[in-house]
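Next up: some structures, all given as structure tokens.
Read-outs: derived from the displayed coordinates by stated rules, not from any lab. Bear in mind that the values here come from a model prediction, so they are computed numbers and not experimental data. Cβ atoms are built from the backbone, for glycine too; each structure is taken alone.
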Structure P
Amino acid sequence: MGRGSGFIAMHASLASGQIDICLIPEVSFNLHGPDGVLTHLKHLLETKGSAIICVAEGTGQNFVQKTNATDASGNIYLETLVCIFKKRLKKIQWDWCSC
């Protein structure tokens, strides 16, 4: 287990029975398109009125722009998929998005 493993996130999602989308590093996915996560998210929000997403650390690194930015300890700052979601949702300007 670690940054590249979604074991805890997946098992916690399955155990809770409340998670609509669980994203883990071991499974690739698309953000856009008919089978994309954002398309499914939009469907959930339109039909259920809400959605719960569990994102394991290290998920979606193929969407992250590489940077040399560091945190206060000097560790390389790694953008998260949540930050990317916020940017994409604002970019496509879904009127129901409260990001």
Structure Q
Amino acid sequence: MAGVRAAGTTGESLAGIVKNTTRIPSASGKAAYRIPDELNSSVLGEVKNVGSLGYSSQIRDFHTYAVTNDLEFVLYVRPSTVFRGQLAQLEKYGGVTRVDVPGL
């Protein structure tokens, strides 16, 4: 778990975001709450240091919150990350902004 936390901190630093600590509700009910990596008056953002990413309950909760609160939903990912399924469709139709982070 410490390795995952360290990778997350590195990813946040590389993405240049200010770490958020505000909890948001979990619309899916899969968690008591969620804490996105970035949350401000215009953006809900999450850093994902993975090779492949789908529309998980966490991503769904973040997307739902962003849409409900008129925020841009941004995913900071490796340049090589592949979006799968519904997440790929969201990207295609503008429902999520992908930011490739070199060095992630």
Could you figure out which one of P, Q the value -0.30, -0.43, -0.97 for log10 I(q)/I(0) by the Debye sum over Cα atoms at q = 0.11, 0.13, 0.19 Å⁻¹ was computed from?
Q
Re distance in nm of label points 7 Å out along Cα→Cβ at positions 10 and 50: value 1.8 computed from one entry in P, Q; matching entry is structure Q
Comparing mean count of other Cβ atoms within 10 Å over residues 34-41 across structures P, Q, which is largest?
Q
Going by mean count of other Cβ atoms within 10 Å over residues 42-49, which of structures P, Q comes out largest?
Q
